[in-house]
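Listed next: structures, encoded as structure tokens.
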Structure I
Amino acid sequence: MRHYAIGIGRVGARCGCVFPIEPNSWVTDNALYSSNIKDGYNLEFLIHWLNYKSLNQYANTSAQPVISLKRISSVTIPKINFLMQEEIAKLLNKVINEEPIESDSWGVCDTLKTISYLEKYFAESDVQSNYLSLLRQSILQEAIEGKLTQAWRKKNSVRKGDPDFDANA
């Protein structure tokens, strides 16, 4: 390759992963590549977009995951203003690299905070759900062993002949 291109992992663990190919690189048959990118498309935006589209979902997984050009040719790429593509790509790069975002005309910082809160909420929800399962199991175990009613049975011993207390009455 004499200029930048996009590579797509074709076989194995990197099947469907989209990555930039540096100039003067050698591309093996384990990758698909596109060196003819139409004007009006930002390379970094395309990489982010295609990774977002999860190209590995198009892989034939009968043995080892394999992707073919035919299988991914139906993936559509939106025609967005080039400057907007650049801005989106820069923003996504900052998010990925955990860099601060200076200008936030899209409200991305608030969205990221919301996502962070939601991730914490779901993580805590999972922890609490596990605690509830453990509590349920321990209550069931104590019920099976008769420990839940032990104090009540001592306090309310069987009264022979009384139908409220004696099952044989």
Structure II
Amino acid sequence: MTGFFSQTYETPAEGLVYGPEEIKAILPHREPMLLVEKMWLDEEEGIGHSEYTVKPDDFFVRGYAPDGRTVPFNILCEIMAQGCAIVVKDQLMQGLRPLFAGIEHIEFISPVHAGDKCECEGRLVGERAGICFAEVSLSVEGRLCCAGQIQLALVPAVN
């Protein structure tokens, strides 16, 4: 499968993938706002990958649209922001945590529904004064659903 930024979108060998416990060690989010099931970093390409399958009973799906299945656009941004946090792995290992700080030039191309597996990619394009800028995309089964640029603030982790 082709990714938005990378030549291929494939899960790497075991051991290189962050699962739920590793993700909770670097992200401040917890259920029901933890919107990443696994993530990994292609260090050679500098591209972070993540996956999240939208569940029919996710709180943000129920009651948003008349069909009761559509994921709100702001949640898609949050899924991309959490999923690309792995691109600042070096800073995360220094005791910093990423917080979603801004959105720029996001295009929403196709809706995402309950049952869809969101495949996110992100790459760091700049950093200034503790704010990281990343290009991000979210696809479902190879169909680009949204893409743009987000900002992550790096703040000291609170235990």
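Every read-out reported here was derived from the displayed coordinates using simple, explicitly stated rules and does not represent laboratory data. Predicted, not measured: the structure shown is a model, and the values here were computed from it. Cβ atoms are built from the backbone, for glycine too; each structure is taken alone.
Ranked by FRET efficiency 1/(1 + (r/R0)^6) of positions 84 and 124 (r between Cβ atoms, R0 = 25 Å, to 0.05), which of I, II sits at the highest value?
Comparing I, II by FRET efficiency 1/(1 + (r/R0)^6) of positions 84 and 124 (r between Cβ atoms, R0 = 25 Å, to 0.05), the maximum is at II.
Thinking of I, II, which structure, once distance in nm of label points 7 Å out along Cα→Cβ at positions 20 and 36 is computed, gives back 2.3?
On the way: I: 2.3; II: 1.6.
This value belongs to structure I.
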**OP:** Have a look at I, II and say which one yields 15 for relative contact order in percent (Cα under 8 Å, 6 or more apart), as calculated.
**Re:** I
Original post:
Given that FRET efficiency 1/(1 + (r/R0)^6) of positions 60 and 140 (r between Cβ atoms, R0 = 35 Å, to 0.05), derived from a single structure, equals 1.00, which label among I, II identifies that structure?
Top reply: II
Original post:
Which of the displayed structures (I, II) returns the greatest value of Rg/Rh (Cα atoms, Kirkwood Rh), for residues 52-131 alone on calculation?
Top reply: I
Original post:
For which of I, II does FRET efficiency 1/(1 + (r/R0)^6) of positions 44 and 76 (r between Cβ atoms, R0 = 25 Å, to 0.05), calculated from the coordinates, equal 0.85?
Top reply: I
Original post:
Upon calculation of helix-only ellipticity at 222 nm (-39500 (n - 2.57) for each DSSP H run of 4 or more, over all residues; to 500) from the atomic coordinates, which of the structures I, II produces -14000?
Top reply: I
Original post:
If we compute Kirkwood radius over Cα pairs in Å for structures I, II, which one ends up with the highest value?
Top reply: I
